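**Student:** Listed after this line are the structures, all set down as structure tokens.
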Structure P
Amino acid sequence: MKSQKGFTLIELMIVVAIIGIIAGIAYPSYMESVRKSNRADAKASLNDVAQRLQRCFTTYNAYNSANCAVAESLKNSATLDSGERLYTISATLAATTFTLKAEPVTGKSQAADTKCGSLTLTNTGVRNASGALGVECW
């Protein structure tokens, strides 16, 4: 009689179970890394806009000067490196103050970021986040 070669159904099921367990552990970690990367992109975008506003203040002596087109450039803008609108960046401008806010776009992957949520940056350099970690997100 010939000896049979191959895998039994039990062996295949064990392999499938092991792959399922590994995937169950790896996928959430991967998604958290993606969220951190996207968060870093939003922070870089906020810092970029803050620098442009500082240049406007230096030139026109006001953050909300009509000659300064920074606020207009924020409309429908993506964050710096993603090329995708994962965050909506908005600015609240006054003559001597500003507050920038990066809010996750509803329906995108970053909307599930409960640790940090929306990121804010002010003209005095105060940084915060609306999520559970707050300022630790920066």
Structure Q
Amino acid sequence: MRLLNQEDEADESTEVTWEDQQRINTFSKYNQRVQDTEDLLEKKKTEKEYLDDVAMELELADEDEPVLYKIGETIVHIKLSQAQRLLEKEQKSIDEEISSLQSRIDECENGMKELKVVLYAKFGNAINLETNPT
């Protein structure tokens, strides 16, 4: 445990205004959004890996044999070429979702950086806005 120097301690005259509290709340919302979106992004990346594995398996399949394909909650027999087209659409869709999630994370992180600058400028070491637990 480390003790703060006198100059590192919070200045008694630093008052938390309503605007400051709103900035802190916004930072917290961004942080929660980033965490939730990162969890969802990991699930989508795993799903993409599964789709890539299925695509490789379909390349090895016999063209004359129908393949089982899941559409919604139903599993149906369809031609290999049709299954490959459907799988390709799913892969494009998941790539777009991953890209969208990543851009949402980037937007939130940029907002957090801007808020960190403002809040650290006012409160210094009296506020902790680090998001990675160490």
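FYI, it's all coordinate maths here, none of it is from the lab. Because the structure is predicted, anything quoted here is derived from the model rather than measured. Cβ atoms are built from the backbone, for glycine too; each structure is taken alone.
**Student:** For Cα Rg over 2.2 N^0.38 Å, which structure out of P, Q has the highest calculated value? Walk me through the intermediate numbers first.
**Tutor:** Values: P: 1.63; Q: 1.73.
That would be structure Q.
**Student:** Something else: Can you say which of P, Q returns 5.0 when distance in nm of label points 7 Å out along Cα→Cβ at positions 17 and 121 is computed? Write out the running numbers ahead of the final one.
**Tutor:** On the way: P: 5.0; Q: 1.2.
Derived from the structure labelled P.
**Student:** Among the shown structures P, Q, from which was the value 16 of relative contact order in percent (Cα under 8 Å, 6 or more apart) calculated?
**Tutor:** Details: P: 16; Q: 39.
Working through the options, I get structure P.
**Student:** Computing helix-only ellipticity at 222 nm (-39500 (n - 2.57) for each DSSP H run of 4 or more, over all residues; to 500) gives -14500 for which of P, Q? All intermediate terms of the calculation are to be shown ahead of the outcome.
**Tutor:** Working: P: -14500; Q: -24000.
So the calculation was done on P.
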